[in-house]
1. Match the computed value 0.80 of FRET efficiency 1/(1 + (r/R0)^6) of positions 92 and 212 (r between Cβ atoms, R0 = 35 Å, to 0.05) to one of the structures P, Q, and report its label.
2. Starting from the value -26000: which structure in P, Q was helix-only ellipticity at 222 nm (-39500 (n - 2.57) for each DSSP H run of 4 or more, over all residues; to 500) calculated from?
3. Work out which structure the value 1.00 belongs to, where FRET efficiency 1/(1 + (r/R0)^6) of positions 204 and 260 (r between Cβ atoms, R0 = 35 Å, to 0.05) was derived from one of P, Q.
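Read the figures in this text as sums done on the coordinates, not as results from a lab. Keep in mind the model is a prediction, meaning the values are calculated, not measured. Cβ atoms are built from the backbone, for glycine too; each structure is taken alone.
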Structure P
């Protein structure tokens, strides 16, 4: 196998060619950095957490594919993944996971404080736990939300070595939001998952999936409103939340018929929702 072919396999395995998952981790982490620092985040922390997001998300994709290597071939959307097709060995994939997570941990160790380093072990545990949850619980998206959002408390401890109420409000907003958008993602695979016995909130919610997603989206917005009130954020921030709410309505429209392609489009749209709130937070602090 040529070096170019192997590099392409690594890119596919780590999803470097599909950064949507990284963006969905990045925006809430940046929300937390800006709010924790009262609008004046340290440049080093911005760089470290941005790199950390991309490294940990890629590592999460690798370990997810290791866990799912025997079932991905039975699902239309995942049938061409490298491990499912036997293009890379499990040992090599695990080694790549260790390299990526080790690099992320090294960044935290060298640039932050002991409290953040301790939290990074919890983040690692959640990243390892999630891929296996779809076999044991109908709520793997809850574990994913806990893992995806852990950059939020780490951003607060890296900034001020404390975990105030704001950190937890943001964290739980991220969890509710993740369950909502990953349920849309799971709606794409629902028919395949039912056949092979994989569990998900899309299956658990059944015909109430749109309603429950809407409730989760409203809870996300409610918690973010509480964040704005406690952090004394201004009108620009709330305009950002209004924009997020409009995108949530649009996503509900997309999933109304539960069409696979449109459900996936609704999932992808959450990138813009997170980005919009981030821009609103930055502009709100700049306007002071």
Structure Q
């Protein structure tokens, strides 16, 4: 049976559905992926990363985050209609067909790959690992209570790629920053999962919010302290000074605020805590950038 052709008047709605499928209407994910990449670029480039490398990494972050959202909604197409927060997503609402979403995912990955070809061979090789992590992450919630850790590896892979692109190698401090980014994803994505806790339990989806149970706040707090400890170690090893320390202090303040927000575990406040992590990432980067600018 042939499908009805899409009339010109229907195209604005179709493009708007694709725009929302790529989550460009909600840029928080771009920032959470971008800040660690910028931390890595500034450290790798001693405050002056190359323009081409920076441009490729930033554009790659934006495109691969969009691709990740597309494949996530494709993977969750049978779950999303049963979750209050996700039931109006384009695939769940029938605005975009699953096959169209897969085509868009492949197209975005090809664009990102074309970009990475402008960088060195080591970075190109690392990009295959990043693509695998991005494509496989959405399916992890079926098999493990730690999909947030896997998300951290997918989001954090921009860190070793940034070091490789800028310097041709990944020093120990690059892997330490990668571990910090994985911990950060465990922090903010657990807050995000706390919003969907009731629905996830109902439909059988796994998450750290379920795994941590009544000790969620304490475990998140421990992860926050561990992440700050690693970032302090990174600063010591790279010779960063007062401005970086002030950036970390500002980040610690945002972590304290997030703990206050999630104290009663009500959904709107947990979501606000998740969103607030953008400011944590910005504070750390501001400290980094000012520290290198003063040299």
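1. Computed on structure Q.
2. P
3. Derived from the structure labelled P.
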